[in-house]
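Dropping the structures in below, format is structure tokens.
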Structure I
Amino acid sequence: MNGFEFRIPTRLIFGPGSLAKLPQVVIGLGSKALIVTGTSPRRTGTLPKVLTLLDQVGITSVVFEKVTSNPLASTIRAGVELAQAEQCDFVIGIGGGSPIDAAKAIAMCAVNPGDITDYQPGGSLVDQTPEKSLPVIAIATTAGTGTEINRYLVITNDRTREKPGIGFECNYPVVGIVDPELMLSVPP
């Protein structure tokens with residue numbers, strides 16, 4: 001039998017009502033969050049809950065709601081520009097695979113040289129390993145990809161239309177929150 005090692009640096013908070021732990025989770029990450037999401041969390045009430053919880057502990061938030069399914073590199077660039085212009089200290093991704101992947105990509109590119117496509121196959125930084133990222137909190141509202149606890153992300157290259165997956169150690173979220181109550185409105 002072959003041996004193996006398993007390591008997951010992401011702290012996972014799971015259970016009904018676990019979103020309420022967000023105020024304790026953000027302590028020490030900074031004073032300004034970039035919230036990365038699509039349009040569903042506002043409609044379902046999740047985004048207003050997150051904003052209220054952050055406000056309780058004095059965290060200022062900037063909301064980036066431009067993520068669609070299969071997020072484009074151009075969307076990541078817009079998110080990076082916003083994170084840098086607003087001097088965000090950490091990133092919160094709310095949603096399924098696409099918004100959380102986008103949050104991880106924005107967090108990495110906000111503090112590293114180049115564009116997300118530079119780290120994809122064929123990119124100018126493909127042989128580089130970014131060592132840092134803004135901290136990411138991933139709040140899952142669907143189940144499926146596991147992106148809330150892994151280092152991988154998939155972003156569509158606007159030019160080639162390819163969707164290569166990449167994953168660096170710095171892409172692990174610091175915390176993943178999986179609150180089944182947030183998934184009650186997900187269609188079957």
Structure II
Amino acid sequence: MNTIRGFTVLELIVVVAILAVLLSMGVPAMISQINKSRLKGAVEAGYSHLQLAKSEAILRNKKMNINIKKGDNWCLGMTDQNRTCDCTAAVTSTNACVVDGSLRVVKGVDYPNVTLRSNLGTGSTFNFTFDDIRGMPQSGNTFVNGTMTYVNPDNLYISVVMSRLGMVRVCSNPNHSNPQGVHGYPKDCTVAP
């Protein structure tokens with residue numbers, strides 16, 4: 001007796017339906033995880049950039065100028081030159097954010113769908129310096145403090161908080177869509193003096 005081995009069309013349809021249901025549940029979770037990873041990457045890059053600028057100011061005994069551009073096309077740059085810089089400028093530009101001739105910029109384009117909001121300054125850009133003695137942030141003759149908040153499409157918020165004393169730290173802002181904040185970051189986002 002000859003028996004033909006294989007799947008019937010009905011069995012194939014059932015397997016495809018089960019796979020479709022499983023994938024429809026898994027894909028949104030995977031996209032959410034990718035968005036969270038991009039958010040964390042942007043925050044860590046911004047935090048590290050500010051810490052480096054502060055450390056270099058003290059180490060070199062030279063002011064480090066910082067440029068922040070807020071919004072969807074955000075960027076954060078620093079320069080050791082005695083001038084403000086533009087984090088959107090190319091390395092060959094006279095107002096590029098360079099340190100020792102190398103471009104020092106973190107760009108939002110490297111972290112898709114992450115937006116930068118900030119209470120530093122009133123416009124879309126803000127410039128300040130880390131002073132060369134204590135690494136304290138100042139704009140003109142005024143010491144500044146503030147928050148740079150990174151937001152992803154899932155409405156998760158992680159902030160980089162900077163105090164007038166130059167302390168830079170990361171925290172997660174709990175909100176209505178995520179009351180626990182983002183795992184791995186403290187919830188307290190108050191700005192110390």
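Readers should treat all values here as calculations from the given coordinates under stated rules, not as data from a laboratory. All values derive from a computational prediction rather than experimental measurement. Cβ atoms are built from the backbone, for glycine too; each structure is taken alone.
Here are the numbers for this structure:
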| quantity | calculated |
| --- | --- |
| Computed 18.9 for mean count of other Cβ atoms within 10 Å over residues 52-59 - originating structure among I, II | II |
| Computed 0.35 for FRET efficiency 1/(1 + (r/R0)^6) of positions 92 and 172 (r between Cβ atoms, R0 = 35 Å, to 0.05) - originating structure among I, II | II |
| Value 2.4, calculated as distance in nm of label points 7 Å out along Cα→Cβ at positions 140 and 156, assigned to which of I, II | I |
| Given 1.8 for distance in nm of label points 7 Å out along Cα→Cβ at positions 108 and 124, calculated: source structure among I, II | I |
| Top of I, II by Cα Rg over 2.2 N^0.38 Å, largest first | II |
| Which of I, II yields 1.2 [distance in nm of label points 7 Å out along Cα→Cβ at positions 44 and 100, calculated] | I |
| Identity of the structure behind -10000 (criterion: helix-only ellipticity at 222 nm (-39500 (n - 2.57) for each DSSP H run of 4 or more, over all residues; to 500), calculated), options I, II | II |
| Per relative contact order in percent (Cα under 8 Å, 6 or more apart), the highest-valued of structures I, II | I |
